[in-house]
Every structure is written in C-alpha cells, then in structure tokens.
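Just so you know, all these numbers are worked out from the coordinates, no wet-lab data involved. Computed from a prediction, not measured in an experiment: that's the story for all the values here. Cβ atoms are built from the backbone, for glycine too; each structure is taken alone.
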Structure P
Amino acid sequence: MITQQTRNFITRTVLLIALAASLFFYMRYENTPVVNVYNWYSMIPKDVLDDFYKETGIRVVIDYYDNNDVLSAKLFAGNSGYDVVFPSASPYLGNQIKAGIYQKINKALIPNYSDLEPILIEQIRVVDPGNEYSVPYFWGTLGIAFNEDMIKARLPHAPLDSYALLFNPEIVKHFKDCGVTLLEESIDVYPLVLLYLGKDLKSSSIDDLITAQRHLMQIRPFIRRFSSSRIVGELMNGETCLAQAWSGDTQIAIREAKKLGKNLRYIIPKEGTTLWIDSMVIPKDAPNPLNAHTFINFMLRPDIVARVSLFTLLATATEKSHKYLPQDFKDDESVFPNPEVMKKLQLDQDQDLEYERERNRMWTNFRLNRHESY
C-alpha cells in the first residue's frame with residue numbers, strides 16, 4: 001500500500017523532472033540562432049529542415065498557410081516576425097513589392113542563385129522587374145485534370161490535348177453528368193478563356209473581357225462546382241471527372257489514383273497556359289535577415305531541391321537539381337514541360353483596379369448564372 005507521503009514524494013519528483021526537462025530544452029535553444037519561415041502546407045520535408053539545422057546550427061521555426069490572402073494580411077499588418085515567406089508571383093508578389101514590404105535580396109550571400117533556370121528568372125520580371133526582391137522556387141502550370149476513362153466513355157474522340165475539352169460548349173456538355181469544375185478565382189479562368197479564343201491572355205481590354213464573359217456563359221450550364229483546395233479529393237472520389245487544376249495538386253491525385261486503379265491525367269493544353277511561380281522573399285522587417293539568406297541558399301542547393309521536388313511532386317527552379325531526380329520523374333512533361341511547351345507558358349500580368357473590379361463583377365455574375373446584356 002502506498003502512503004499519502006509516498007504519493008506526495010512521487011508527485012514532487014515527477015514535477016521536478018518535468019521542470020528540469022523544460023529548463024534543459026529552454027537552455028538548449030535559448031541562444032540558438034533561428035530563421036522564422038512561413039510557407040504553404042506540406043511543401044518542405046521535415047528531414048530537410050533537420051539537415052539545415054545540423055549543417056548551419058540555425059533552427060527553423062516554421063508556420064503554415066493555405067492561401068495567399070492569409071499571407072498578405074499578415075505581411076501588410078507589419079511586424080509579422082517572419083524571415084522568409086513564399087508568395088505566389090501574380091498578382092500577390094507584384095503588389096507586395098510595389099507596397100515596399102520586402103527587402104532586396106543580397107545575391108552575394110546566395111551563391112546558389114546562379115543555378116536558377118534562366119526562363120524563370122525572365123518570367124518573374126513581370127512582377128519583379130529587376131530581379132531584386134524575389135528568388136523563384138516552386139513553379140508549375142495551370143491546366144486540365146480529368147479521369148480519362150470517364151471522359152472517353154462519354155466522348156471517345158474528345159480533344160484531350162486542348163482547352164476545347166473544357167471551354168467548347170459542344171464538347172463540355174457531354175461531361176455534365178460526371179462533374180465539371182472550374183477554379184474559384186476569376187484570375188485563374190478569364191486569361192485562359194481569352195487564350196482559347198485566340199486572344200492575349202494578358203489583355204487589359206474591357207472589350208476582350210466582355211468577349212470572354214459571353215463565351216463563359218455558354219458553358220455555365222455544364223459547370224457543377226467551383227473548387228480549388230478540394231480538387232484532389234473530388235477527382236479521387238469521382239465527384240468530378242473534368243477540372244481546371246494546378247499541376248502540383250493533380251500530381252498528388254494521379255499518384256494516389258494509381259494505387260486504386262484509377263486513370264487520372266493532367267495536361268498542359270496545346271494552346272499554352274498560365275505559369276505559376278512561388279518565390280522566396282524576405283520581409284523588410286525580418287528579425288534575422290542573415291539567417292534568411294543562409295536558408296534561401298540552402299534551399300537552392302541542387303541535392304536539397306531534388307528532395308523537395310520528390311516530396312511535393314513539383315518542379316523547382318534550380319537547374320542542376322535534375323541530376324538527382326529519377327529518370328521517370330524527369331521525363332514527366334506534366335511536371336517538366338519540354339522546351340517548346342515552355343515557350344507557351346506565361347505568367348499572369350497585374351491589371352489595373354478598374355479592370356480587376358469589372359472582372360470580379362463579371363465573375364460573380366457567372367458563378368451565380370446571372371446573365372447581363374453587353
């Protein structure tokens with residue numbers, strides 16, 4: 001039988017051990033340099049962060065977000081406490097650079113910058129004209145994802161290489177019953193409709209916008225839902241058979257679908273498409289800017305980049321990383337487009353306030369299936 005005195009002794013001992021452990025943990029990290037990172041969910045494997053700490057002695061404190069608006073809100077509020085963040089290029093990075101919330105990159109502290117893909121350096125100039133503030137990292141495309149078996153069952157000769165699959169009303173009507181999905185934001189839809197119609201996807205013409213709207217209303221009866229974050233699950237579950245989708249999300253769906261015997265595909269349409277780039281940048285009020293540069297340089301190292309690429313199934317911007325990747329992954333043109341396709345990829349262009357306001361108004365009407373005269 002345990003006496004009350006013994007119980008009290010055990011309790012005090014356990015508390016003292018817990019306190020000692022807490023003090024040890026605190027003392028261990030009290031003087032450890034840190035870099036505070038804010039990134040998308042599931043974009044850097046933990047073992048990469050662990051290796052960064054082992055090699056540099058700098059501990060990574062990382063938080064996660066799931067959309068650019070959350071990141072923007074924190075940055076514009078000021079004093080975010082972050083040293084490195086990963087905004088998407090357009091329109092977010094462009095607007096943030098114009099607002100002056102980032103500091104210039106010191107490329108002398110980032111020797112691995114020289115290994116970046118030249119075409120991505122060129123493309124990011126749309127929003128960072130002098131390549132002064134941003135370091136391209138993750139990138140991909142906006143294309144079409146579909147269940148090939150379900151599509152062919154409904155239209156055996158469907159144009160599986162073209163935006164006609166999604167934007168031609170005489171074709172997309174065949175897939176209404178199995179679910180057709182567009183992304184949730186106007187900026188992801190109108191430029192590609194313009195491209196399909198033979199116009200410049202960067203057009204700032206209101207007349208072109210009206211043309212796109214008139215065309216979109218023709219396919220509105222066949223659109224079941226608007227979705228961004230749920231596309232992977234909807235494709236996997238058979239809720240959607242045809243979807244506008246980001247390359248990275250779809251690669252995850254394709255990998256999981258193979259395990260279940262489902263035939264999912266992702267294509268970059270022959271007309272071309274939007275290129276997306278997420279960059280590493282340093283907020284102007286970053287508490288540890290030197291550590292931020294060290295982190296960015298580490299993340300650009302070819303062997304590290306390859307590990308991140310295989311973890312995320314995304315292309316990354318370091319050219320020399322390819323030698324560390326399996327051949328079948330390098331040969332996947334839905335991840336690494338061939339040079340001819342790369343020439344057809346374009347980064348979105350920021351539009352003026354009047355155009356954005358009109359596009360968003362039209363988008364609301366489209367989503368609500370509300371017709372207007374033009």
Structure Q
Amino acid sequence: MRVSCLQENLAKGLSVVGRAVATRSTLPVLANVMLSTDNGRLKLSATDLEIGINCWVGAKVEEDGAITVPARSFIDLVNSLPPERIDMELIVRTQTLNLKCARYEANLKGIDAQEFPLIPSAEEGEGQITLQPDTFRRMIEQVVLAAATDESRPILTGVLAKFEEKRLTLAAADGFRLSVRTAELPTETEPASVIIPARALAELARISTDEEAITMVITPTRKQVLFHAPNVDLVSQLIEGNFPDYQQIIPRSCATRTLLNTNSFLRACKTANIFARDAANIVRIQIAPGGELAPGHVTIAATSAELGDNVGEIDASIEGDEIEIAFNVKYLIDVLSVMDSAQVVLETTTSSSPGVIKPVGDVDFVHVIMPMHVRSD
C-alpha cells in the first residue's frame with residue numbers, strides 16, 4: 001500500500017472513526033484503526049463490535065493495500081504533524097506503516113488487516129429510509145438525553161425508532177424521564193420499529209453534516225442498522241427486546257399549566273444547580289397563579305446543608321391551582337437546553353405526579369419528568 005493525503009483531511013477522518021475504537025477489549029486488533037484503499041480513496045475503519053464507522057478520505061493511491069495500526073498512537077501522531085502532505089507506505093514483510101510528512105518520518109507497527117472484523121457498508125438496497133440530516137440530528141439531541149446509561153436494563157440504553165408511513169417517532173426513557181419526538185419523513189416508508197443504542201445515534205449526530213440526506217437501512221435479520229452520510233457509514237447492533245409502552249407514561253390531563261420563558265427558566269435552573277448538586281440535585285418549584293393586580297410567578301429554590309441556599313423567581317402565565325413540586329434540576333437543564341422555542345409549557349397535576357414540558361407552538365416534542373420526593377419542613 002502506498003497512499004498520499006493531506007494531514008488535515010486525515011486528521012478529520014480519524015476524528016470521525018476514533019470514537020468507535022474499543023477502549024477495553026480482549027482482541028488487540030479492536031484497539032486499532034484500519035487503513036485500506038478503496039476505489040482511489042483512503043478508507044478508515046474502526047469498531048468495538050457494537051458500533052462500527054467507515055470514513056473515506058480523498059487521497060492519491062499509488063498501490064492498493066490495507067493495514068491496522070494502534071488508533072491512539074496514530075491519531076496523536078497525525079494531529080502533531082504539520083499541515084502538509086503525508087506519504088504512507090506499508091512494509092508488508094514486517095506489517096509496519098511508514099509515514100513521511102515534511103521533515104518528519106515515523107514507523108508504526110501494525111496488525112494484519114485480515115484480523116480486523118468486517119464492517120458492512122450501507123450499500124444501496126431494499127428498505128432504504130431517507131432522513132433529513134438537520135431535523136434528524138435535532139431529534140437525536142432532544143431524545144438521547146433521556147436514555148439510560150446504566151447497563152442493568154439494556155433496553156433503556158436504546159432509543160425506540162418507530163416508522164409509520166411518513167412519520168418517524170424517537171422515544172427514550174431511563175425510568176426517571178421520557179423524551180418523545182416525532183417528525184415528517186421526506187418519503188413514505190414501510191412500518192417498522194427498532195431499538196437503536198443511544199450511543200450510536202449520538203455518534204451519528206456528531207459526524208453527520210447538513211449537506212446531504214442520511215439514508216438508513218435495517219438489515220433483513222433485524223440485528224443491525226446501517227446509516228450512510230456523505231463519506232461516512234455508521235453501523236450499529238440493534239437492541240433486542242420490547243420497549244416499554246411510553247404512551248402510558250404521558251399524562252393526559254393536568255391541574256396546572258404554566259407558561260415560562262425558556263431562557264429565564266434555564267438560567268434559574270442553572271443557578272439553583274450550584275446549590276442543588278450537593279443535595280441530590282433537588283430543586284423545589286413553587287407555582288403561584290397571579291391575581292388581578294399581580295402576575296403569576298414561579299419560585300425555584302435549592303438548599304445545600306453545607307453551602308447554603310438559593311431562591312430565584314420568574315414571571316409566568318399560570319392557569320390552574322397553586323402547587324409545589326420537586327424535580328432533579330439536571331433533568332430540567334438537559335431538556336431546556338435542547339428546546340427550540342422561546343417559551344415552554346410546564347404541566348403539573350400533583351406534587352407526586354409526573355411533570356410534562358413542551359415547547360410552545362410545537363406538538364412534535366414532549367418531555368416527561370418524574371418528581372422527587374422531599375420531606376416537608
């Protein structure tokens with residue numbers, strides 16, 4: 001193998017595939033990134049057997065071939081080189097990759113590419129679903145935050161993707177909160193429902209661009225999902241099992257409906273978090289409807305036994321009863337940070353019932369947060 005490419009292009013490609021490299025594995029080759037030639041381009045591949053990423057980089061190919069090299073060392077090396085042309089040559093006999101760039105030269109010992117697991121490509125095929133990249137990326141950002149990180153219930157570490165005609169619904173829940181986002185699809189699709197690891201979707205959002213549509217293919221065995229974006233393929237194992245019926249979690253009515261400015265609410269929560277993070281992240285929210293002369297207001301309070309306390313107040317338009325409810329402030333910050341509307345609605349019923357947060361003017365996004373139980377003073 002003999003190829004040449006620009007340092008910045010190679011560094012960018014490695015930043016795309018680098019997150020799929022296995023950090024802990026009994027297979028040494030999974031700690032490597034594979035370099036191979038593919039139709040006049042350089043193909044970079046990495047996998048931890050759960051997700052795999054292929055990325056193509058523009059290059060001048062003089063001789064075809066393939067090698068895997070230690071990912072961390074290779075990425076650090078390429079990032080440290082000057083923004084010049086990098087010439088790479090594989091010394092087959094010793095499975096060593098020789099790099100030359102400006103006045104630098106290095107030799108990296110690798111592992112034969114034959115030992116690297118095959119990452120399927122998202123080729124043109126049956127059952128392709130076209131997704132708008134900007135919409136899909138925003139959907140991912142609004143939903144993955146609610147997926148569980150604890151592996152004790154694997155099903156909750158995934159995101160339910162449900163396709164119905166021209167609509168896609170993404171839903172995630174970790175037992176404490178639920179996030180559901182729907183969107184129109186450019187084309188009609190066959191009904192399908194799969195559970196995609198939240199980590200895979202987060203990586204897809206990170207590496208996809210606004211330029212072209214993302215295509216998605218579910219393999220016939222329903223074991224894997226393949227995403228194809230410009231110059232990048234991402235392959236992920238699907239999670240097997242039945243996702244909880246999230247529709248049952250969403251309250252159908254409320255006793256109090258509070259309309260708030262998104263930025264004001266977010267700022268108050270971030271301020272309260274300074275005190276709440278030492279006290280199980282608990283914030284107490286007091287919702288008080290206004291009278292004839294005074295507007296309604298919401299008080300957000302946090303108390304830390306060691307640090308002190310904080311009280312913030314913001315104006316709100318309130319319909320319904322007065323209520324005090326406690327939430328995990330981190331969950332509030334997470335959802336308010338991905339709201340696209342200037343105002344949000346907080347719907348509450350009792351201090352022990354779930355709270356619902358929705359953007360004003362958008363029926364496609366709903367977020368449910370379970371309340372926290374606090375002792376009365």
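Here are the numbers:
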{"quantity": "Test item: relative contact order in percent (Cα under 8 Å, 6 or more apart) calculated as 26, pick one of P, Q", "calculated": "P"}
{"quantity": "Top of P, Q by mean projected area of the Cα convex hull in nm², largest first", "calculated": "P"}
{"quantity": "Which entry (P, Q) yields the derived value 4.5 for distance in nm of label points 7 Å out along Cα→Cβ at positions 109 and 141", "calculated": "Q"}
{"quantity": "At a computed 22.2 (mean count of other Cβ atoms within 10 Å over residues 189-196), which of P, Q", "calculated": "P"}
{"quantity": "Source structure (of P, Q) for helix-only ellipticity at 222 nm (-39500 (n - 2.57) for each DSSP H run of 4 or more, over all residues; to 500), computed value -5000", "calculated": "Q"}
